1. Work out mean count of other Cβ atoms within 10 Å over residues 134-141 for each of structures I, II, then name the structure with the largest result.
2. Given a value of 1.04 for Rg/Rh (Cα atoms, Kirkwood Rh), for residues 174-285 alone, calculated from one of I, II, which structure does it belong to?
3. Of structures I, II, which gives 2.1 when distance in nm of label points 7 Å out along Cα→Cβ at positions 214 and 230 is computed from the coordinates?
4. Taking distance in nm of label points 7 Å out along Cα→Cβ at positions 46 and 206 for each of I, II, which is largest?
Structure I
Amino acid sequence: MKCLVVGLGSMGQAHLKSLISISEIKKIYLYDVNKKKLLKLKKKNNDKIEILDSLKKRNSYHLAIIATNSLERYKVLKSLIRFNNVKKILLEKFPFTKISEFKMFQNKKNYFTDNKIHINSWGFYLAKSLNLKIIPTEIIVKTSSKNFLSNLIHYADIFLYFNKKRKYSIDLSQLKKKKFNNTRKKYSEKRGKISLNSKTLKLEYLYDHKLKNIFEIFFANENKIFFQVKLNNYMKLELINRNKKYVDFPTASILTKKYFYETLRYKHSKIFSSPRILKFCEFFLKQINQMKIKNFYIT
């Protein structure tokens, strides 16, 4: 069984680490513009790794992971689909940087609706695993992450899980006017507050640089908080109801392994809600574009 990883930054290497540990995978192909990085990875894991100099090889892969930055992702995805036979594709977020790039997936029959492509967001998986007994009417998220916009996708995924298929709106009016640099070059960020609203559910997403945890999520019903989730700096989730317990955060390496075994058993993903989160990303990008900020890209 063969797999492919395109883009070997921190996220790509997290995916690679997970794939290397899977015995069913006999060969992992790598593609990145940084050849020195690829050679180091091959030297470290020589038995399973092959380096590609092009994606136009007409290979067959069980799973391909595209972990490039978002500006390159659309071009990479098109080449991958055109020249190769791929059973499943996993994209890092934010999926695309331009509205026109979403049009490739607006047809009724495509890779997303056929469950061949998924977006790596842990929100759906986390929301489902919480198994809340009370339906929230409000979700409040505080984060200290400087990648404020690019991480919204995870929390929007939680909102969409509890909101079901109800219509919703996005309010960006409380974002600060200042444009910040993202941790990745060429990409930008904002700070402040974003709200998602439907008739039955509201999400408030706030940046708080004083927050001691990476993020805190509060679930409320009729203004009364009944459940809390906190992620500490040791990548442990603290779940607080009447009691408190700690569980592992579903990192990319953990979800990648779960997703791989899921592709062997099911056609539809029980981990990722990709068609729904793709529509959200397109809708969100349209709202960002209305702000008319020059050279503003989310990764």
Structure II
Amino acid sequence: MASKILIVDPLTLLGRELARCIEASPDIAVEVDYRHTSDDDEHQIAELGAEPALVPPLDDPDDTGGAGIVIVTSDTETERTGQLENLLIRHPEITVLDLSRMRRLIELTAPAVPSTIHSQDRLHLRVAHPSLVATSEIVSALRLLEPVRGAVAAVDPVSTFGRDALETLVHQAGRRMQGGDPDDSIDGHILAFNQVVVDADELQLEAAELLPEMPLAVTRTLSGCFHGHVAHISLELAEPVDDYELREAFESTGALILGEAPMGLELVPDRDQVLLGQPQISADRRMVSLTAMVDGLRIGGAVTAVEILRSMTVH
């Protein structure tokens, strides 16, 4: 593990979560440095970890501060995002882990979860989408039951778009309750009291890269919830399964927790596991359908990033 990590945009929701996770994992790095990509030319000042920290702007793609690992936790694209893009292009030798999932960086990174690190031949990675991290954990738990194909319906909350989007959601809701049309959008959408089906091509490609031996059909919906990712997952198995085999498979891993209905998204904040509703099995006992809920700031976010970093030490 490199002795220094550079976190880009540590004051976002993801950045603060990552800083807490790294502080709780002293084996990850000796030193942490920071840069921001906001339009503000001034240094940002924040309490990150146990003490105040200065966060200068990223004005030079070569300005990595000597870090061997760069972690991106941005939530919006700015003019300085170009500096970040150039950093990835100019420095293929530096390990980059992108949590932001910004469209501008998608083609420069490959999706990853901890279990795929040993098969990666690229240093520029992005943490897989929370729904696909959950799916990967489920597929891994069921590997002895031989899942052969499936479908994932990802439902993403407003927090996906950062802290400002949460404030916009409140304003949208206020306007709609007054009978008016909201003035501001969230990634071009009105999400207050609403769900919007959006293009899932990027998520479909990511699923194919992440689980190449498991054909998945993927859809994506944006919801008006503040926080918490939901994934409706269906998997076909090679052979019929009984309830005992299925429960035993899920309970054999600490990454999954079987819950009992009714379950609400209020159960997922700060949880480091995938919360599963009780699975349903088709009449022929070969199709398993279940609902997964995760805290996307942690699963598919900061906790997954730390696990990826830890996996790199044995790569």
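Here, each number is a calculation from the coordinates, and none is a lab measurement. Quantities reported herein were computed from a predicted structural model and do not represent experimental measurements. Cβ atoms are built from the backbone, for glycine too; each structure is taken alone.
1. Numbers: I: 17.6; II: 23.8.
Going through I, II one by one, mean count of other Cβ atoms within 10 Å over residues 134-141 is largest in II.
2. II
3. Details: I: 1.5; II: 2.1.
Clearly, the read-out refers to II.
4. Once distance in nm of label points 7 Å out along Cα→Cβ at positions 46 and 206 is tallied for I, II, the winner is I.
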